[in-house]
Structure P
Amino acid sequence: MSLNPILARVTDRIRARSAASRAVYLERVEAAAGKAGTARTHVSCANQAHAYAAFEPNEKLVLRQARLPNLAIVSAYNDMLSAHQPFERMPALIKEAARAAGAVAQFAGGVPAMCDGVTQGEAGMELSLFSRDVIAMSTAVALSHNVFDGALYLGVCDKIVPGLLIGALQFGHLPAIFVPAGPMTSGISNDDKARVRQLFAQGHATREELLESEMAAYHGPGTCTFYGTANSNQMLMEVMGLHLPGAAFVNPGHALRDGLTRAAAQRLARITRLGKEYIPIAKVIDERAIANGIVGLLATGGSTNHTIHLVAIAAAAGIHIDWNDFDELSAVVPLLTRIYPNGSADVNHFHAAGGMAFLIRELLGAGLLHGDVTTVMGEGLARHTDEPWQDGETLAWRPGVAQSLDTEVLRPAAEPFSADGGLRLLKGNLGRAVIKVSAVKPQHRVVEAPALVFHDQDDLMAAFKRGELTRDFVAVVRFQGPRANGMPELHKLTPALTVLQDQGYRVALVTDGRMSGASGKVPAAIHVTPESLAGGPLAKVRDGDVIRLDAVAGTLEALVDPAEWTAREVATADLDRNQHGVGRELFFNARANASGAEQGASTFGSTLPGPQAVA
């Protein structure tokens, strides 16, 4: 199948736009690769002695001879995150597998990992987005010792995988394989979970009943099973060629999960400069891989957070993408999955129906993925249409299913749930925003109603509890951008707004903040940029202004007389309480230096050879 002409055109545009910055990046990679052989031979004897001091004599000998690769393990393990708790035992598996492959593995460093599910609606959520850049810097610290020949990255959740990948790309000369932990087994249905949340928001369920429901949903080790940012991360790592084929959605504790972890270490040893193939991460992540990531996101109805994260990831590789690229591809990429919140199924159902192997095969067959990319397997993306299985003690791969085993969850490209990817760019006198419409019913995709302006999500919730929102309205929640308060997710608002929509009111959300990666059925224009604190037009809106959110036409407008709109001054907000508590004091510089949402909300400024450097 020939490449879809829109995908070809968008990729060519990205390549042309990024030519100068990509060249700078690749020059840096080549310089970092340096001389032939392993990096550790080029550091001093005292430095090497420090690096090997705690190792067993045999491994010290291997490291000293420098004929075999030394693999770094960078892990986001902690046992508060259910998704990351399984990483506790993986370093031992990796070290054992590395020895069997004639290599050595060292735990190079840990990176922080916060759970958005724990901080949702709390002050700690204002650190969440910036934790991505902290993770990237922590990854760099772990690898800065310059004694490694490749790295395995252990991470799953929202900001962790993007942060690990941004950090890994600064060591573009090193091969890299990402190692997931897998989703927890299915608990209560997502529909039942959402129902109890809405009952609680209305005062019809007790806190004890809500807690019982939530604990039945989030009940064991592994990733939350809805299709939010964490599981979108795993899809991306696979479709961008950084996972072993089929690694994304195998449950923790399964023999196949352990087999894939061991195989990742063995494969990494093979693709270092001391192995039989050399595949640095800079060769895997290029303009085609980034375009494939956007397509995968659209085809699965993935997390809106990646309209920010993918921009920052691309920038770390010297590649410049923007929301126009997402929007243009969305028009031709069909929606092939129905996973909560875009349906009732969870990622375990998706995996059982055919999962990533079937999805990639369908997109390749429709000409909607670049098949000629380099992956960690050293082959084109077609290798990722295979699925892993355990043949006794041996891990093997076989072709994935030829037909979906559940067309209510996963469909072929010829029979999609929707002809487009369900992600739209909105433009108008309120700025630029994105909206996820894959879970929004057609009758709710256009809302025209008076604005109610809030500067804090708690103010909106208080108005809801007082019964003041039983009417048509557009909630404008502003001063929620990166520079204002770190751009928190506003998922706390979802149950209340859903209740009002279900009662027949025309409601929508417009904000310069984020929604959860599991954005739901209420229309939400999010990531509005420029943000309010930077003088964006959202700061001009007043209570009663009629707002029109039109996800069909792609417009976001305040229907105010143009002369009056031009003359209006922007509002200000008291953000003092967002500057301190739970460590927010330490993130002052991050807020002050953050770029806009469409530039990746990055705190690194022009230090990366991406959007800021070429704007």
Structure Q
Amino acid sequence: MTVRPDTPLLDRVNKPEDLKKLSDAQLTQLAHELRLETISAVSETGGHLGAGLGVVELTVALHAVFDAPKDKIVWDVGHQAYPHKILTGRRDRIRTLRQKDGLSGFTKRSESVFDPFGTAHSSTSISAALGFAVARDLGGTAEGGIGDVVAVIGDGAMSAGMAYEALNNAGGLDRRMFIILNDNEMSIAPPVGAMSSYLSRLYAGDSFQDLQAAARGAVSFLPGPLREGAKRASEVLKGMTLGGNLFEALGISYLGPIDGHDLDQLLPVLRAAHERATGPILMHVVTQKGKGYAPAENSHDKWHATAKFDVITGEQSKAPSNAPSYSSVFGQTLVEMAAEDDKIVAITAAMPDGTGLGLFEKRYPSRFFDVAIAEQHGVTFAAALAAGGMKPFCAIYSTFLQRGYDQVVHDVAIQGLPVRFAIDRAGLVGADGATHAGSFDIAYLGNLPGMVVMAAADEAELKHMIATAAAYDDGPIAFRYPRGEGVGVEMQEKGEVLEIGKGRVIQEGQRVALISLGTRLEEVRKAAEALSAKGITPTIIDARFAKPLDRDLILEAARSHEALITIEEGAVGGFGSHVAQLLSDEAIFDHGLKFRSMVLPDVFIDQASPAQMYDTAELTAKHIEAKVLGALGIAQIGSQSA
């Protein structure tokens, strides 16, 4: 059992206004206790740890200076916000993070008035903050009113184009708002005492020009190596244009870099800016991911998101499995194929390890491209690579590919370019909840002319689909697969190239045909076993392709069975809808076929384990069995109804 840390000051904080009763020295001690509590909580629940540890002091400073919830603090990305949740009345539930009926791993409007805007995908905070600022100035009636507005953008979120679009608009509208750039990518070591005292003196000056001069002059108080690092960080972010630095050219005042772990700097800067600002201000705060917990400081990727872990040793717990993860199968297979085909290139959007491409990056660095959090650019970049004669594999989570949909349509599909989309995290993903579920890709890709859409039933099928995508040059092609481990099937050394638009019969039966797309196939098998015990042996088909459909196989199944049921891990409008359209076009319904389509319900399903989420979605074996019995008109005694 985890030993809870001793937190006497934090125990006195029930809401942000309690921080205003503390001295600056006590706020420093509070930050220490808040860090310990964050580490302790995440060790029990798992979750995003590194980014949250990096903003502990910043969180304390913001709540000490601003007056939430009237002042709107928008955290981007929301997984930075665990310390914020602890300080805003949710400490008693912090050990329910990412669990069924527990706290969300991101900010969530329905969870707390202190979360004014949901931010589970990155790079939206400046747009949202500007919206609040304009609503305030136009007399908006948000709950609790609207005072000042703060956007805390970080963890790579400034690499997305949307952030710069918002900056451009914010500079033009010239509304009072605060943008905190949490720069945890170009970390500098904590500055020496002279810098802190220098900043404190100058930030107490009368004019805003002095405030900016303080930020520029403070760099000179760093030792040589640190001074160069700070200058590099500042120059990279400011960028030079003919009219001065980028932010100032956009009409946004720039302050920084500021040490984000030194409250003796943060508090005077925030207080001075809060007192004097008239328009938009961007404050560049430099932090260290994982700050204060050595394992997280030393391995950013591993501790960005973690399983439960031992606080003392840092050892993460992981359930043993004999099956490889789908992501690793994708990464390893692509590396093997790239060894034989030098036209294969890989693109991802800030998720090299999450998509399994870390090995590809190491083996073929010149053919690997991490475009940062810029899915739109990544898709168009892949399209031009395809037009240039390469074989691009664009590996993006289903939920994030939504951000590049316009480019999928206009730059890839309309031009018929052979971009290979590797869609990770398909279906319901568990603890990350509705914002990260891969619910819609079958529907949003399947409606595009010329798009081929595949879904792997297991890890062996995934290997075949990767080979199929590599061999396909007639247009765009996508293959989807879930998060986590495979089912433990035997793997061939090389993937087979599948015939486009052809499914496979798993089991011959009668009366009812079950057509599965994706990894619900295991649940279909279990349902078939239960039905066989009742004297009904269904035909089982693995569709493999959502588009193009295996017309012959589906029509034959429809004509030779009383009922036909499709099962998929996607929303309405996907595979089942395409099958229904085919059956309607061929007038199959005129002959009395009983057709049912099992899809995700028309609601956003909150976080839980994947098994719990699929039970909520009624896509488990017991629900498939019930659906069959209902379609056949067989009474169910003592069992759940569909």
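When relative contact order in percent (Cα under 8 Å, 6 or more apart) is worked out for each of P, Q, structure P gives the greatest result. Look at mean count of other Cβ atoms within 10 Å over residues 252-259 for each of P, Q: the largest one is in Q. Sorting P, Q by Rg/Rh (Cα atoms, Kirkwood Rh) from high to low puts Q first, with the largest value. Taking mean count of other Cβ atoms within 10 Å over residues 52-59 as the criterion, the largest value within structures P, Q is that of Q. Here FRET efficiency 1/(1 + (r/R0)^6) of positions 20 and 516 (r between Cβ atoms, R0 = 30 Å, to 0.05) was derived from just one of the structures P, Q, and that gives 0.00; the source is Q. Comparison across structures P, Q (criterion: FRET efficiency 1/(1 + (r/R0)^6) of positions 132 and 332 (r between Cβ atoms, R0 = 41 Å, to 0.05)) gives the highest value for P.
Quick note: the coordinates plus some simple rules give every number you see, no bench work behind them. Not measured: the values here are computed from a predicted model. Cβ atoms are built from the backbone, for glycine too; each structure is taken alone.
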